[in-house]
Structure 1
Amino acid sequence: MVSLGILGSVGSGKSFVAKIFTKLGFDVFSADNEVINIYQNDKTVNKKISKFFKLKLYNNRINKAELREFIKKYPKKFKFLNKTIHPLVRKKLINFLEKNKSKKLVVLDVPLLIENNLLKFVDIFIFIKTAPRVFNSRITKRKNLDKLFLRILRKQQVSEKIKEGYADFVIYNNSRNKVKQQIKNVINKIILND
């Protein structure tokens, strides 16, 4: 099994690239989906977060918009979220890799691969590169992501330059209709050693 990790900044198009891999028939581990699942179903985590951030629970769940507003006021408290949620995501990732160890290629869509010391789980890295004008256009269309919250998210991550330094392949995501062919080329190089 070859595990392929997707690297890129917030809004570069990592999830878009991951969806293409899924459509092409590959199993993808999405950390974002796992986090959503934790917030929706893990009462213990919701209670911990509610207690730490002094937020109300609604049907045993925290309100994500309220949490975001709190973090914007106290960005240093983001560390608590990482410490609470990322060990659970790591366990899910290990289970995913174990379950899919007979597959030729699996894809890891994990925003904090480098920052959370998950490099040992990745064989090959692709970096999603997006031109600044395209990036700015996409970011402005995203709900729940104002400039302040975007800045806080970026502070959690290493720079694009460091991420690109890990890359075995670079996918240019400036024109979405050209991304699929670039991904197919990467797959051929990995699986067929082209």
Structure 2
Amino acid sequence: MPSVYRRILGGELDRLPASLRRFHDIEAPWAGVSMARVERGATWLHRFVAAAGGLPPAREQCPLRLDIVPCVRWGRQGESWRRDFGGFILESFQWAQNGLLMESFGWLSMAFHLRVEPPRLILEVAGVRCAGVPLPRLLAPGGTGVEEGSENGVSFVATATAPLLGMVARYSGCLTEEPQTLPRRGGS
């Protein structure tokens, strides 16, 4: 079955650089590593909202490992995304629905519009639900994601925002794909 991003973007995915296409056109597990920068908003309220939202703590240099695994959850074909920020785990499940990218972080689900602007892929929040109930835009968290493919890998900037506060957290870096190694069979 085509990847989540292929189902949403179709041939538009082919307009992106090879590294970004490989990152989003997966049919088998994908893993990547980065040295990321994690920022939080300036006030205690920003930090509180970021922590309450399950976002990683601020760090100038943070090892990041991302594992993406195609799977079925809640009867939906999608992808499990596990981000390990130096021991701080942020997990989500992504799937395609009505032309949007859906991402669930436990009780919170976000819908994203995807826009291809080579060499970038832009993700913009289109709607948010908490426990399945749509949140009014004035109360809903938001954010954007910008990914750019290059010879070095996939650069990314993910920004989480909150009403009245603006940016509560942002993480950025450049993911490089880890080669997949097959388990050894038999003896050494």
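For distance in nm of label points 7 Å out along Cα→Cβ at positions 52 and 76, find whichever of 1, 2 sits highest and give me its label.
Going through 1, 2 one by one, distance in nm of label points 7 Å out along Cα→Cβ at positions 52 and 76 is largest in 2.
Using helix-only ellipticity at 222 nm (-39500 (n - 2.57) for each DSSP H run of 4 or more, over all residues; to 500) as the calculated read-out, with -3000 as its value, let me know the right label among 1, 2.
The read-out was computed on structure 2.
Can you rank 1, 2 by relative contact order in percent (Cα under 8 Å, 6 or more apart) and just name the one with the largest value?
1
Read-outs throughout are calculated quantities, based only on the coordinates presented, and are distinct from any laboratory measurement. Please read these numbers as outputs of a predicted model, since none were measured by experiment. Cβ atoms are built from the backbone, for glycine too; each structure is taken alone.
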